[in-house]
Structure 1
Amino acid sequence: MTTAEPGTPPGSERIASRFFADPLRDYVLQCLGRPVSLLQAGCLAPLRELGIGQLIEGGFVISVTAVDADNGLARRVLHEACDAYDDVITGDLRTIPIEQRGYDVVYCALLLERVHHVELVLDRLVSALKPGGLLLIRTGDRYCAAALLDRMLPGPLRRAIWSRLRPGIAGPFPPVYERAVSNEGIAAYALLRGLVITARTTELTRPGNPVGLSSSMRITCAAISRLTRGRFIDSHDELLYVIRKPQDRFARVV
């Protein structure tokens, strides 16, 4: 079992976000007397934003398993942070063996924007949740200016930007941004699977450093928003969701 603050890949740290930390704490308090199991989907997930360290310091036992695609980039990042996890799973995210109804919480962050067959991947993650469990999602938004820029930039420039923003971390991962990776897409998925979205918000996570690069990205994204007449907006670049899997065994869940 994890007994210390789980780590995250260098450069991807975030302070505890009340948006995720509060519902997670509420869930953990309902599980007094037993360990809580968490599945982290995505090797770049900023795990610290869940506030797990504070929960562990409070005496709660939380085990963390990481899962991602079986490719060189993901394996390198997971290997560097392997001490943070109780187990690591890699493979085809559409078919990878994951214990069904084996996890209390699934935290899917910075993953959906870089994978194909998003609905199938989500199906696998939802099937891993226990009834009543939480699905926490942080993802880029296909219909924001930053996502369009990410898809348009040539590979060498993406690598140069990645190395400045995330020094020492393997990447960048290929940008996919299927149509499901949007507010409408995730809402439709939850509705069709009988899941309950209990909270949602957006964030603008554009880095402040390096200053020159940050300024260039801000100007470029603003220009994209204007040129597309707001079709690709610049008010945010990530979508956040807290989704609950119903307890009712007759609910339409995966």
Structure 2
Amino acid sequence: MLGAAKQLIGAVVDLLYPRNCQFCRQPLAEQERGVICSTCLEQVKWIKPPCCQRCALPFVGAVSDTFECGYCKDLKLHFQRGVAACLATGIVLESIHHFKYHRRMYFGWHLADWMITAGRERVDWARVDAVVPVPLHPRKKREREFNQAEYLAEAVGKTFQRPVWNRVLRRVRDTPTQTHLDALQRRENLRGAFALRKTAVVRGKRLLLVDDVFTTGATLDACATVLTRAGATEVTVLTVARGAYV
């Protein structure tokens, strides 16, 4: 009886406020979840192997073994592996911006779904003890009213039944935006930006570090550096999207 009532309420809501795709504006079919239609979702550029095992950069060619790209070989990264679901282009990048900067929370379901799909296919969950989101500085979190990485980490933790440690890392320095910085400048910008909370214990733990976008990896590596120096034995990175670095 309750289920029938919910269906009736849903039908009335859809009649009064029809659900349309947020990109093409076409009405969504009843079975389509979220706010993006199946036609527009076909535009998502999924990252599939072969790709760099550190930064998830896709590689065009016949490669059967695991490898690191030239960019990662030149860096001393503190995370062992990086997984990204999609390329940060088109509707993926727009969805992230709508969610992250304009607080359009209804895009969050799609971001989490893309991340969970990649996590299911390419993360070894037997080697993950807990999920850790990249923290925001308190000022920025007050402005946005939420941390997108925490939202995604909660969805991942619930799906794969791993604890989410929201209070392991803290951002101690409010750094300028990194949008127009190159890879080296981003790393300098983030020097000393993160710290371990006094009550956090990560020694001997294998952690999954979550954020929305991997661009140069500077933010993720800064967090992984703090975690490994505190004794974490392994850090894997999982993001929704892989951006192009400069």
Structure 3
Amino acid sequence: MTVLSVNVNKIAVLRNSRGGREPDLRTAAQTCIDAGAGGITVHPRPDRRHVRPDDVRVLGGLCRGRVEFNIEGNGFAPARDGYPGLLALVAETRPAQCTLVPDSDGQITSDHGFDLRADAPRLKLLIAELKARGTRVSLFMDADAADIERAAELGAERVELYTGPYAEGFARGDYARELDACARSAERVRAVGLGVNAGHDLNQANLGALKQAIPFLAEVSIGHALIGEALYAGLAPTVQAYLKILDT
């Protein structure tokens, strides 16, 4: 069974554009959970442009003992005013999973995975610290990364495949190579004993082919497209539509 973890960052973007509390992030996450989502994902960034530290605390409490809570972020980004840092948020909220992503402060969205040749030494220390807090660690990796197996040596328990290139190929109608890269990398990750997650630009149109190519997917994290589709169909029905795709 592949877990659908709904990324609620875009709900926070809408709220922040006006100020105040609406739309309410907790109510949105509760709606997703009631509709059958197995997890909630947040990606708090230091500039607090969408999900903020207080949101992480609220959603961590909502998810605890019910569904998986997944915090994404750059564990090397320093704390600053209003942002305590990824490790501090993990320590406070005890998520089921922390997905480490190598994004810089100025990135609009994550657009590449880790280079383990360059990042391995400090990642190993960070992963050990996160695991010591009882949190599963997933590394965000490009689907064609030559060193993807090294994630196991560093102590990670899962790899999240960056599916942006696959989604772009799907939109063009020419995605066979990108899908094959995802499938082959997933097999390599599974061969070293790690679980396989996937995320970025997945939607109702392209998710089915990915799941068919990687039937053992542990989790997909979907936010941007799901929230956009929910504007037309409603949040609960959209979550249920994704679950139906994952169940086929």
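Taken together, the values in this text are just the output of simple stated rules run on the coordinates, not laboratory data. Remember, it's a predicted structure, so these values are computed and weren't measured experimentally. Cβ atoms are built from the backbone, for glycine too; each structure is taken alone.
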remark   = distance in nm of label points 7 Å out along Cα→Cβ at positions 80 and 232: greatest across 1, 2, 3 for structure 3
task = Rank structures 1, 2, 3 by percent of Cα pairs over 34 Å apart and report only the one at the top, that is, the highest.
result = 2
